[in-house]
Structure 1
Amino acid sequence: MTRLIVGPFNRVEGDLEVQLEVADGQVRSAQVNAPMYRGFEAMLRGRDPHDALVIVPRLCGICSVSQSVAAARALADLAGIEPAPNGRLATELMLACENLADHLTHFYLFFMPDFTRPVYADRPWHGEALRRFAALSASGQGEHARRATAARQRWFTLMGTLGGKWPHTLSIEPGGSARAIERAERLRLLAQLREFRAFLETGVFGVPLEVAAGWHSEAALDAALPARAPIGPAMSDLQLFLAIAADLGLDQLGAGPALYLSHGAHADGAGTPRLPAGVWDATAGTLRAFDPAEVSEDLQHAWLADPATASGNAPPRHPAQGVTEPAPDKPGAYTWNKAPRLAGQVVQTGALARQLVAGQPLLRAAVARSGGTVYTRVLARLFELAQVLPWMEDSLAQLRDGAPWCHPLSLPREGRGCGLVEAARGALGHWVEVQQGRIANYQIVAPTSWNFSPRDAQGRPGALEAALVGAPVRPGETTPVAVQHIVRSFDPCMVCTVH
């Protein structure tokens, strides 16, 4: 048995380290370590509840809107109010803008550059991957990555109109949005949506978005974009990914737990999520409702202690009663990340979970065939690019002149609130408790908290830890490329994890 420590990973938001036990050319077990503590939950204690709207976006420079929305929803729940319809639509547009940019960034800048590594120089697609995705190349390579970066920059100009700025947009409020969008601005927003649509249709998919969003089977996908087609410049970037995935067997790499969680996403003007909340059990092929009361956080292997017990460990708590007290010398701990569980079970969360809960037939069939793998996780994120942008066009058309954008807020001096949202990487939850008008407790469970969790008190590995088991390790590899693919398919955001 050989032990490898892989990390820190580049192209990752925050520090990440993975310890692997390797035997017979395969990973036998893995421990995932978030080695940095930041203390946001401790910072919030004793503050005015409104301060959360300013502080929590600073958790992350990638998903700051998602953090803002979760905080606003927690305060809205505390106050018992609903956002104004215009404000809800504006908030959903900001969320969608950030999430689609995240999907684009993940594909072009985080995930696909790994296929330009010299280890793949003998593969027939390697030259085309270099031309499109090579990172920081001065030789003219990485052409499509540069185009995507430019498209992302233009795309984010939407946020200036919708929310004033990005990141750390401050227009998001419990009662809606503090920034009204004038009619002339809506026309500019529509033009920007159409520009991004053109980029996606010509570069990423090679077909209209409605056609891509309508693929309902793997056979239909392969008929439109054959993975075995000759490699060349005429391929869309999705088709090249499909060719690489077929050649390397990415549909058999990195299968994680078969339980998938979604908080629900992309609500319309009436507040109905277009992607509903729920829990999909891929083994049984069943869908059930999501109950936030079933969420708990296990501290067994985290450098965190429960001061109510002599040992520092305690039975898992619901986040509403959660404790975040650093214990850097705690025996048996190996990460700052807690171990969130749903009714005691390990789950995956992210774009794939959203699509499985929503019943997308292509992805349900792919997961039934091969599981939640590198292939299906990345494909689900690309699918959302095609699916969500038309919803944004519809939401923009639903904005109404003369309708309110933000309802006034009066917070109680005592109470609790919960705010749930879907960030690009998956299920994000904020729980706040207020006593005597001040924050008494604030707990955050981020998507990477779920996916990159450590083992719990029963010894069950987190989603990534389980997905890494069986990953091939080539002779002489110290940073196995297969491990890189699996980790990046989950798209870690470690700074959101170590609050």
Structure 2
Amino acid sequence: MDGSIVLYPSPGRGHLASMVELAKHILRHHPSFSITVLLLSTPPPDTHFVAAISASHPSITFHHLPSVSVPNSDHLSSSPAKFIFSTFEIVRLHNPALHQTLVSLSMSSAIKAFVIDFFCNSAFGVSASLNIPTYYYYTSGASGLASFLYIPSLHKKYPESFKDLDVPIQIPGFPPVSPRDMPMAISDRSLMVYRHFFDTAVQMANSAGIIANTFDSFEASALRALRDGLCVPDRATPPTYCVGPLLAAGGGIEGGGERHECLGWLDSQPTRSVLFLSFGSMGVFSTRQLKEMALGLERSGVRFLWVVRVPPPHDEARRTSAELEPSAESFLPDGFVDRTRGRGMIVESWAPQVEVLSHGSVGGFVTHCGWNSVLEAVCHGVPMLAWPLYAEQRLNRVYLVEEMKLALSVTDSEEDGLVSADELEDRVNELMRSEKGRAVRDRVLAMRDAAAAALGDGGSSRAALAELIGSVKAGSGKVDVSDSVTSSVGIGGDLDGASAATIST
């Protein structure tokens, strides 16, 4: 054996699934390593997913870190900014257990590399104190990575928050970006999470390397900026290994072993005729927005498969509903389901996205621009309508629409963020029926072939993985337990003070 690689994903099914795909990818081509995936106890991981991977890939070992007490746990279900902040904090609180676990694991096999999700930034100090080479796994693409690493430069360039500026933000490798399209965690320094993002960008630039879930020909301009050192101008940029696209296998079989009914419905639809609408695990809309979406779809005349969730608890229609567990359909316009029956299908909460996108009847995808969804669409040759909701998704849209031209953009109101029925109707018809939409489809199909080539023999992603493994093998793998981690990385210490000191430099 060549030693072990320890992976440390952040909470959230999408991040865990992506890192597990990285583990499978490594073992598929370099089975001489052992791989351990560390699981945070708070919030608890998806036990069904972990059990399924353990059964199908016994060479991947899962290790559960002991539970910790999380203050202000209401953040876990609050706004996206508070959720992200709490994620960074949860990882930090696990540091004592992480230290003990890494020392214990090193006793049985030399740890050649520690690969952490960027939300697990506080773990960098633990592994560094133990002399373990540490790599970051950036679950998004090179364009997002370029903007992320550029945060310290933006901090110097803009002395204050720039969320309300009326001039474009310039980021290497990117088209000009409206401040409105920048993640709030970067553009608004009053948010507590900004400190975590800043510190993570600094630490990431000091790592042994960055692994990105993308491929060379997909984001050429962003990768060029990264590799030319434009995103980290004051020091050497660590090697960037583009090993993607890494996609989780589909899950179209329901608990009882039956194929999901929406796939049977798709079987009866004409080729490339159906528009699929799905917005990720946190894609929840107000009743007002759901009604606008329904009207736009109805007027377009396009066939559709729409994943709908009930509005959030604070939504007025939800609060006044007499039903304890109302159905999603009850928040749509009266008669909508009957009027669109046959050409449209509503699926509540979840659909097997990979199987849907790979189905020959699907000709378009309305997406929130989460990176996993973007890669799934590209790898199955499905053009997109970009409707971002939070985090870095608006940045993803800028790059997808303006740089790569693999999507068309849905425009929301600057006042309240609403996408009108007229806007959705126009964009749906543009994607599904116009020459402009066909041009997007042609580019996506070409990129689908490029993605397959990148992962094949002699492809850029296979070469990047070989370079990464070469770097890992060159590491010492000798864990140094001589220093006290509690003093060297401040486990349970003054996060605010450390971050403030970093930012002031």
Structure 3
Amino acid sequence: MPYEIKGLNEECGVFGVFGSQEAAHMTYFGLHSLQHRGQEGAGIVSSDGIKLRQYRNRGLLSEVFANPQDLDRLEGTSAIGHVRYGTSGNNSISNVQPFLFHFHDGDVALAHNGNLTNAKSLKQKLEDEGAVFQSNSDTEILIHLIRQKQDLDFIDALKLSLNEVHGGFAFVILRKDQLIAALDPNGFRPLCIGRLSDGGYVVASETCALDMVGAEFVRDVLPGELVIIDENGLRIEHFTTDTELAICSMEYIYFARPDSIIHGVTVHNARKRMGKLLAKEQPVDCDMVIGVPNSSLSAASGFAEESGLPYEMGLIKNQYVARTFIQPTQELRERGVKMKLSAVRGVVEGKRVAIIDDSIVRGTTSMQIVRMLKEAGAKEVHMRIASPPLKFPCFYGIDISTRSELMAANYSIDEMCKMIGADSLGFLSVESLIEAIDIPDAGNAPNGGLTVAYFDGKYPTPLYDYEEGYLASLNKQHQREEKQQ
């Protein structure tokens, strides 16, 4: 498998607009509000009804479009854009999306959030049949599958092709006169539709992007749906009806912005409820509650409220520091954590502190935070995690594809507590996580319409290309555990 986990890394963000005079500029603003979903690269493709134009590069959106002329050149009334964190493929310009393909019968641009679990075998098959790939991203596979079906019109070929790819995907596709969006049969990744005041339409990974461009929320894209927007307006078709909602629970725990609404649930409210239920399940006798900025602040406020304890600002985040998880060595990563976070001595000195975080992945950051608080004079540090222990990989679009570095996969909670250096450690249960999120349109879907496989190992789909490696890693762990006994 290509990745050893470096932290909880985001997947990607997609945005598309149809029927706006400032389509590329609007896409820029939409992507800006999705920047938290990926910082490795960004790009926009626009259409003026005749020709598709592209600009993309590595780096943050503001770095990619540092020269305003690059954005001004993207003329047209429709556009799609993408911010990238590499879940598949390496960080080269050839893997930065959207991809633009030039064909004699019309250009097509494509952007994707997620990860295809059968990409390796599909790519091998396509190459054997003569396909030449421009990137090593799994996104490109879809266009090759479509082009194989020359006897069908584009939408019919797309529907058939979407049934050949498996895993997590939210695709946005731009043709000269058409914007199309598609969501996988389980809806692992979020995708929503908005309407502009001038009658145009927007599709985006999160509702915070609709708010940014002044679009009114219409509805979430549901599993197996194909959204087609053209001069006749918006219509929704299905490429499959064999669907079951299983949205990634990590969207609510960590990835999505707190002001986004996913399937009727405001992310901040879900996190606050996680904190409240965590306080009930894992109470602690202490003087104050503090949160790890920024994704844990909502849960920390819920924990404090339920516990009747003061909620204090005991950690400060430096907003001008690069991401720490990309540091190549442990020493540099630890220094990166110190650059990113600092303890407030005047708040924590001499106090018994409950520190709330959203998850423990490898444990590096948790160790650093506990040490930092104790060095700042905290008498006791009790760590509480507003999600269950992260024991199993994600194969649907988050950079967690092996178990070897997942702390909870290799150690008991007591062992983790000692390694982190905390006075106590407690996690939220899977049942309380599902209760806290409480998706209203989940119907009879298992686990309240959520994927919780990262905590219990029960995946909602076959793992295809990942199955063999995953089972081998499980087997190794079982052998290691037997030796320890």
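Bear in mind that the values in this text are calculations on the coordinates, not laboratory data. Bear in mind the structure is a predicted one, so any value in this text is a computation, not a measurement. Cβ atoms are built from the backbone, for glycine too; each structure is taken alone.
Summary of computed values
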item: Which entry (1, 2, 3) yields the derived value 1.13 for Rg/Rh (Cα atoms, Kirkwood Rh), for residues 392-447 alone; result: 1
item: Computed 27.1 for mean count of other Cβ atoms within 10 Å over residues 184-191 - originating structure among 1, 2, 3; result: 3
item: Origin of the derived value 11.2 (mean projected area of the Cα convex hull in nm², for residues 368-471 alone; candidates 1, 2, 3); result: 1
